[in-house]
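Below: a set of structures, written as structure tokens.
Readers should treat all values here as calculations from the given coordinates under stated rules, not as data from a laboratory. These numbers were taken from a predicted model, which means no experiment stands behind them. Cβ atoms are built from the backbone, for glycine too; each structure is taken alone.
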Structure P
Amino acid sequence: MRIGINTWAWVAPLTDDALARLAPRIRAWGFDAVELPVQAPGDWDAASAGGLLAGLGLAPAVCAGLLPEHDLLADDGEVVRRTTDFVRHCVALAGRVGAAVVAGPLYAPAGRTWLLDADARRAAVARLRDRLRPLADEAAERGVTIALEPLNRFETSLVNTVEQALEAVDGIVGLGLALDTFHMNIEERDLPAAIRAAGDRLAHVQVCGNDRGAPGGDHLDWPAMLDALADIGYAGQVSIESFTAPALAVPMSVWRPLATGPDALAVEGLAFLRELSAARAGNFRP
């Protein structure tokens, strides 16, 4: 199991200088991968990041969330074009940096919620599929998967569960799922069953404690979730995503410390996942 961490534990936005400082430490602690967030075009350079991570032996993944001016489901053609351009930029970054995945809720900004009856939901999902399909085609040509992330009910009203996400990506090459244990803990009644339902469409996994701190010491059934990943033959990254960067406190509603510091969160989370994965090493793909 390849274990990574999102640089949002330390900084937001990510920059070339910040990655140059962080990546050697991340590798020295024993991580296999690093998740690179995109907040705006130009924050970090793909060629520079790709060379740095390749030299350290760290596998990259890219994640992104849409900004307030983005909405792939909008009626306004200019808003849709702007959103499409941003997702296309993220896919291009992933291709250049050597990442296999762009993960995130890549259809509307977190916090966009609206009431949907059955007919409105069907129409919204159909529109989402139509507008994601050409982006997925481009991603597939680059060897990249767009991994759609279900969010909890307070951050979106469209895709909250694995079942809803599968409906959105079904039959579209270049689209997969990204699962985040924080959101799953709110929306899924059985987390291991949800992982098994995702099956071979699962392209990326983000992990944290139920309080969004380091995995371990919380109430989630981590052994059962790792067993579920093994059962579906998951061979992607498992990336710690927590938000201890000061700039993310308000947007992510982090009102108290999640760890004694970001370094401690990284080291403790990695140790917990390593211990669990070592105990189940025979279950995972080589």
Structure Q
Amino acid sequence: MRDLETDKAADPNRRNMLLTAGAAMIAGAATAGPARAATTPGRGIDGMSAAERNAGPLPVRLQGVQHFGLTVQNMERAFEFYTEVLGGTEVFRHGDFQGDPVQNTLLADQEIRAKELHVDPQTIGVPNLRDGDQRLDVRFVQFDNVVIELLQYRNAQEPMGSANSFAPPVQNMSPAYPRMMHICFYVRDDVDFNKFITDLEAESARRGMTQVRANRIIRVRTEAERKSAPENTNTNKVTVAPSDGWELIYCKGPEGEQLEFVKALGPVKQRFANALAARQRTLTGQ
């Protein structure tokens, strides 16, 4: 199990560098934001009491996005990518989830759907956590501003962290399919985006993660053409408003999941900053 202490022992310089950079980003974001109003005892930053908030509209009861979840085939491979390649920090792991409450909490809608279709639930990818034939394991990975939860549904006889999932992965993971989602990572302003993508692919390939492949901005018809494309084709630099300042590329992760890497510079960065400041003013009543 790799956690923060393990990483420090294995490579203290790398882990300290990651933690220092993360702390600097968080501190910078806090400094750049508008001054927060002092809170009244018993009331939140928005000036509302718990009773007022519970009687209010849904948006005032939220405090942002806590995490994104990704169901994986190979837990150890995915965990290695998000912690060792991309530098996230493990929060905790928990596993061997089974039983009636967890089945109902996570899968009731799909069981109802299977009944409506008159099919065995397993034929539409529904595991049997209720009786323990399958189990669920989770690991949480912290980045500077969001958490990613890795989930693996496995057969009970498979060990935790196994490369074998309960269900086969979806093969054609086109981002054009409705319901498809992606995880977007924010690249620092002073980073060479083209080189970052080149290094990401090289480090992933070194670890045997052959699924990690980034697109190019030129047309490529084969994997050989994609690999041989010039490095300066790794980044799509958007110049048309209101997206002017975006630098981005789509990339597949080690599980075939859809990833995006972006930089937000100039005008588009300011638009996000303005929107955040306006939201904070609304929440604090300023």
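Summary of computed values
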| item | result |
| --- | --- |
| Origin of the value -13500, where helix-only ellipticity at 222 nm (-39500 (n - 2.57) for each DSSP H run of 4 or more, over all residues; to 500) was derived from one of P, Q | P |
| Per Kirkwood radius over Cα pairs in Å, for residues 116-163 alone, the highest-valued of structures P, Q | Q |
| With distance in nm of label points 7 Å out along Cα→Cβ at positions 156 and 188 derived as 1.5, matching label from P, Q | P |
| If semi-axes √(5λ) of the Cα gyration tensor in Å is computed and equals 27, 22, 19, the structure in P, Q | P |
